[in-house]
Structure formats: structure tokens, C-alpha cells
1. Given structures I, II, which gives the highest value for relative contact order in percent (Cα under 8 Å, 6 or more apart)?
2. Computing mean count of other Cβ atoms within 10 Å over residues 9-16 gives 7.5 for which of I, II?
3. Here P(r) over Cα pairs in 5 Å bins from 0, in percent, for residues 73-168 alone has been calculated and equals 3, 12, 19, 23, 21, 14, 7, 1, 0, so which of I, II was it run on?
4. Given that helix-only ellipticity at 222 nm (-39500 (n - 2.57) for each DSSP H run of 4 or more, over all residues; to 500), derived from a single structure, equals -25500, which label among I, II identifies that structure?
5. Of the structures labelled I, II, which one yields 12.7 when mean projected area of the Cα convex hull in nm² is computed from its coordinates?
Structure I
Amino acid sequence: MTPIRERALEAATELVGTQGIRALTHSRVDAHAGLPRGSTSNHFRTRAALLSGVTQWIAEQETRDLGAVLTRQFDDLEGFIDVFSAAIELLTGPFAVRTRARYALFLEAASDPELFAPLHAQREGMAAWSRSLLVSLGAKHPDTALRAFMAFGDGIVLHRLSVDPDAPVRESVAVAVRGCLAA
């Protein structure tokens, strides 16, 4: 990836994550990235192409950054709670702006299957990983547990991003995981 393209995608993600989807214009991305006027449009001719590029970029960055956390080995329920808590803390801490951008793009892409594809694929991967772990931890009804677990994950991330950035994570994750396993 060229440095200009990468700078444009980083700036676009930051704009969406801090100012919302309406802030995503080629000229604003150029200005925010400190690029010459027209640089972003050389890589992304249309706004749809820019949205698609940002969506793919976010999915790639999250997969890379969370991969190290989510592939940690653990032997028991407490280890799983630790791993999942660490992922939530990353998404709502150091990567909060990018996570806000992802949520904004989820809403924008809801009616555009092509735009939604990278985020959907990433989410499906997370769901498959989570389901297999819930099964290995003894979930009595893994599909029901997975839906509740994913909803909980979205809820705590959204809560920390919008209402209480310092909300405790591990205690809430422990309650949710134990509840999902028991249901």
C-alpha cells in the first residue's frame, strides 16, 4: 500500500470516528492527512469508493490489532474472560476512534451489502471464534449463548464509547459469560 493511500485511509477513519460519516469528503481527508489537494481522489475516485476503502481498512486494522489478543492461549473460563476483556479495553481505549468509525460505517452500510461485506466478514469470524470458545467452555445452548454474548459485546463497547469510558469491563464480562454458559 502506498504511503499516500495509507495516510488517506488513516485520516478518513479518524474523521469518521471523531466527526461522523458526514465529515468524510475527499478534501477533508486530504487536509486532515496533510496531503496535496486531490490526493485522496486519485486513490478513491468516488465517495462510495472512499467509504469502501475505509471499511476494508478498518476491518484489516482490527483483525491485525486484535489478532494478538484473541489468539492468546487460555486454559479456563477465567482466561477467556481475561482475553475478551482485553479486547474490549483495546476497542474502547487505544482504538476508540477507529471503533466509533466502525459503528458509524455499520449504520451507513446497513443498506449496502457491498460496503457492509468487509465488516460483516470480520464479525462472522469473531462470531465463529466466540461460538467455538463458548462450546469448549460448556455452553448448553451455544447458538443462543452466542447471540447473547455478541449482543453483550456490542452493548459494552457502545456504552464505553458513548456513556462511560471508564466503565469496568472484566466484572461485566464475567457476569455475561457465566450467564451465557448457564442459559
Structure II
Amino acid sequence: MKATGIVRRIDDLGRIVIPKEIRRTLHIREGDPLEIYTDRQGEVILKKYSPIGELGKFAQEYAESIFQMAKYIVCICDRDNIIAISGLPKKNLLNKKIGPQIEKVIENRRTVVGDKSTGNEYTLLVDEDEDLFVCVISPIVAQGDPIGALILLSEDNNIKITDNEVKIAEIGSSFLGKQMEQ
């Protein structure tokens, strides 16, 4: 654990303010859920909670099913990291941080299509040199909140995306959002 040197007091309602610098560094946004852990030494640990991360194995199986049918590389991510991947070795992308363009698409709650001819290109990861073309990004929304995305990728950057791929991604992300609401 890394000490920050920052000390804060708890107010009369039991609240504590997490400094802006820490929130910015850890990408904690207003309204983000945090899990609270304690240990025997009296430490209180706050950890970003990923509701879609709870799907774990289910998200992986779902990604594999879409890959088998659509033949596109499939990523499922929360608002920070890739939590499931199919179509590539898992070590290549699993648990890697998504790029700011993907974060913005998730926040905007609208499906986007990558199109090299119009310059509408998206970078999947932060600080990674990748040879993947982001074809479709479809945000996963549960109870009105954007919680992640289903992303179709290809190793061929000249691929033409049809309405079928867009519908596959939108149906998949909608289904995952409904799973999270149950």
C-alpha cells in the first residue's frame, strides 16, 4: 500500500472526502460505486467496484458465443478495464486499461462504428501499440447508468462494418445490461 501523506477528517455524518488528485489518478467519477474492505490491523480499504466485473465467467462465455457466431474479436469491458475477451489469447488484452476514446463512448451511451475511411477510428487501450481495428463499440447501460461496453474488433483494418455487426453488438450490450439489472 502506498502512503499519500493526505489526512482527512470524518464529518458528523460519517463521510470523508477523497482528494481530487486521487480521484483523477484512479478515474473515480462522481456516482462511482466503491467497495469497502477492512482488515484486522484496522485499515479501511476503498476499491472501485465494477458491477459488470461481477459477471466474470458469464461475460467470458458470452464473449465466446458472440465470437463463434460473428467471427469478430469480442471484448467486454467495464468503465476502466477489459474483463472478457474472445478471439485472441487472453493475456493480450484481459485486465488492460481501456483508452479515453472508449471511456467517452461509454459515457455518451451511444453505439459507434469505427470507419477508417472517414477518420472515425478508436484506440482500444491506453499506452499500447495495437494492431486491432475497433469496429463497433456498444455501451452497456444498466438502470440508466453506463457500466461498460461490448466491443467488436478485427485484425483487418479495411473491413467494412454492416448493420449486422452493429445489431450484434447492440443486442449483446443490451442483454448484458439487462443481466446486471436482475
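Readers should treat all values here as calculations from the given coordinates under stated rules, not as data from a laboratory. This one's a predicted model, so the numbers in the text were calculated from it and none came from an experiment. Cβ atoms are built from the backbone, for glycine too; each structure is taken alone.
1. Max of relative contact order in percent (Cα under 8 Å, 6 or more apart): I.
2. II
3. Checking each candidate, the match is I.
4. I
5. Comparing all candidates, it corresponds to II.
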